Every structure is written in structure tokens, then in C-alpha cells.
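Take a look at the structures below.
Just so it is clear, none of the values below were taken in a lab; they were calculated from the coordinates. Since we're looking at a predicted model, the values are computed, not measured. Cβ atoms are built from the backbone, for glycine too; each structure is taken alone.
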Structure 1
Amino acid sequence: MILRLLSWNVNGLRAIYKKGFVDWLRGDMPDVLCLQETKVTADQVPSELKSIPGYFSYFGSGERKGRDGVALFSKTEPLSVKYTLGMDGFDDEHRAIVADYGEFLLFVVYFPNGKASQERLVEKGFVDTFRIFHAEGENYSWWDLKTRARERNVGWRIDYFFVSENLREAVSSAFILRDVTGADHCPVGIELEIDSSSKEKGFISN
């Protein structure tokens, strides 16, 4: 079974919703979509996003308006969903959703200090999936909109999918959807071939 997983820092769920988010999702139809920086409380999530046909949806919405927040859209209902990492400094801002799919645990996390947090994942043995297939040159996922940097392709790659070492060989591709607009970040993704007979659980984190 091959799964297509996407991750997108939308920098405001209501803003991206008004820019055709649902149409884009229905067109791409990923198996799993992780969102960061949704910046909505539970009562601010547009009702349409809670019941998109073909998807189960989950929202970790911060209590303070305009701050943090994550979301998960999944074609398959996870075995369990938690809204905690058990780490100080994250759960109080609702920056995480942890979904158990049986063969793997998926961590949907918003790291305010992105680079330092990604470095910690690497130190713990997680694999930057994009680096498996691509060199670093001119592959960006964020651009400064004020300076029209996207048009000049001057940006940073600060959006990731990490997997545990036991899932490295299961990753068949990793990519950046730079043509998807609507925010200063664009979606990134992987395709993953899941072996349901494997007894060792894998870990995936955006």
C-alpha cells in the first residue's frame, strides 16, 4: 500500500480556506494532510472543513486566538488520536496531534523554532526524507512574500517530513509542491510504501 502524505504550514486556516483550499484538497486528494499554524480556536474552524467528504478531520486549536494550531485530514481513521506530545512548552499551545495508524505513528507538530527542532530530530536518528532524493540547491518551501521572493525563487527549505530509520526504505519519493500558492509556505510531501506485515512500528513527523 502506497500512501501520499502532505504537510503544509498554511499561516492561517481561515485565510487559506478563502483562497480555494477545499478545491485544492479535493483535486490533490492526499491520503494524509498535515497542517501547521492554523491560528484558529475550535469555534473558528469553518464548518465545511470539519466534514469534507472522504476525510476524517482533527484540529488542535490553540486557546489564544491567532496563535499556533495544527490540523490533520486523513482518508483512513487512525486507531487513536492524541493532542499531546508529553513535552513541556508544546501541549499548552496545542501544537501537536499524534495519530496512530498501526504500522506507524504520525506526529503533526508546529515547531515555532523550526530549525533547532528539526536538528534535534536528526540527532535522535530521524531521517530528512527530502535529502534522500535531492541535493539542497534551490529547493525551497518558504519565501518572503513582501519582497516577491517566490517569483525570484529566493527562499528557505524549512518544511520537512522526517521518518524513523526503519521507514527509510519505505519512502519512495519526497517532493515540494512549489506551484501551490496561497501562503508564504507551500506543501511538502512523501510517498510511503507501508508493509502491513512489519511488526516494528515506524515514526513520521513533519
Structure 2
Amino acid sequence: MIDVYARVAGDQVLEWPVFESHIRNRGLPLSLFVKVQPSPLPVVFSLVEVLEETKPALVSGQWVQQWATVPRESDAIREEAADKINTKVNRAIESLKAGYPVQEVETWTLQKLEADAWTLDNSAPVPTLTGIAARRGVGVDVVVAKVRAKSDLYQGTLGLILGNRQAAEDQLDALLALEERPEDFADQVSAIVNGLTTDWPDAIKRV
């Protein structure tokens, strides 16, 4: 860690930050400066605020490093929050396809179309489902029922995920539109981002 110094007069900071190499390059004695003691970084919610180092302060006879929190601009908060939310949503949607070959996933829409067509007219040609039924040794009606049930479950879960994303976006926009940020602003933003998955099925909450 590189030592940081300041030149002070009484309790006033005249020059800061100053480093030992700078002092020597200027031909000044080190005794004209005081060493600034480091202080731990405060805990902040980086989504809504950032840390900024400020002038050291005299604390119990020692000059100590100081930190200030600076609120982030609404656009920056909105952009980063959206990134976090979209990452969770994308992972959740991908998890719905876990365990299936890519080629099979690509046939889901076709399988649903064939299942719907067969439901309306069981004489309709459904080559994909007929092939599946033949290899599994079951009737086409069994495959149709399974496809429709799985499709309903998938679409229902997908709708829940996308609905939560849109609701979170609406809540965030409403919060950021306030003329003054409430005292619990950081907590509210955190609740919006982290509460996204509250009513998701357990299987996709963990992704």
C-alpha cells in the first residue's frame, strides 16, 4: 500500500493527496506533511451509489482517510438494474430448456402446432408426433396430450417470468420518476431487482 500524505494548517487541509515521491521531487522535507491513515471502505449498494474519497479529517489527533457516498444518476441505475434483471430472466428461460437437445427444443413449436391440429381433427397429418408415438410405442393421442400439457406449463411459466420482468421495469421507472428519492431508496431498488424471482418455481429460482 502506498502511503498518502497531506499538508495541513491547524485543522485545515491545504494540499492532498500528496505522495512521498512528489514531496522528494519537490525537494521538500517529509516533516512538512502528515501521513493520512487509511480507513475501511464503507458498505454501499453500488447499484444506486458510488464511493468517493474526500479530504482527510482530523480524528482523535490523527488525519484519517474519509469517504462520501455519491448518488448515481437515474439513467445509470436504470441501465444496470435492467442488466441484472435481464440476466436473471435469460437464465431462467434457458433453464426451462435444460436437459433437452437443441434440435428437440427447435421442434417444440412444430409439435404444438401438430398437437393442436390433431385435437381439432384427428385425421390431420402430424408426422412429427406420429414418429414420436411410433418409437415410444404409444398412440398419437397420448403424445398429443403430453405435448399440450408440457406446452401449457412452459408457456405459463414463461409468461410468469416475462410478466415479472415487465412489472419490475414498471416499478423501477415509477421509483426513478419521483422528484425526491425516499430515504429507503436503495432498499426499494434492491427489493425490485432481487424480488423478481419471488413467485418463480423453485427449479428456476436457483439458476
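If mean count of other Cβ atoms within 10 Å over residues 7-14 computes to 21.6, which of 1, 2 did it come from? Answer for the origin of the read-out: 1.
Of the structures labelled 1, 2, which one yields -3500 when helix-only ellipticity at 222 nm (-39500 (n - 2.57) for each DSSP H run of 4 or more, over all residues; to 500) is computed from its coordinates? Going label by label, the one that fits is 1. Looking at structures 1, 2, which one was distance in nm of label points 7 Å out along Cα→Cβ at positions 119 and 151 calculated from, given that it came out as 3.5? Computing distance in nm of label points 7 Å out along Cα→Cβ at positions 119 and 151 on every structure in 1, 2 gives 3.5 only for 1. Can you tell which of 1, 2 yields 0.85 when FRET efficiency 1/(1 + (r/R0)^6) of positions 47 and 167 (r between Cβ atoms, R0 = 25 Å, to 0.05) is derived from it? Among 1, 2, the structure yielding 0.85 for FRET efficiency 1/(1 + (r/R0)^6) of positions 47 and 167 (r between Cβ atoms, R0 = 25 Å, to 0.05) is 2.
In this comparison of 1, 2, the computed figure 1.33 for Rg/Rh (Cα atoms, Kirkwood Rh) is attributed to 2. Work out the source of 23 here, i.e. which of 1, 2 gives that when relative contact order in percent (Cα under 8 Å, 6 or more apart) is computed. Derived from the structure labelled 1. With distance in nm of label points 7 Å out along Cα→Cβ at positions 31 and 183 computed over the structures 1, 2, the top value is the one for 2, the highest of the group.
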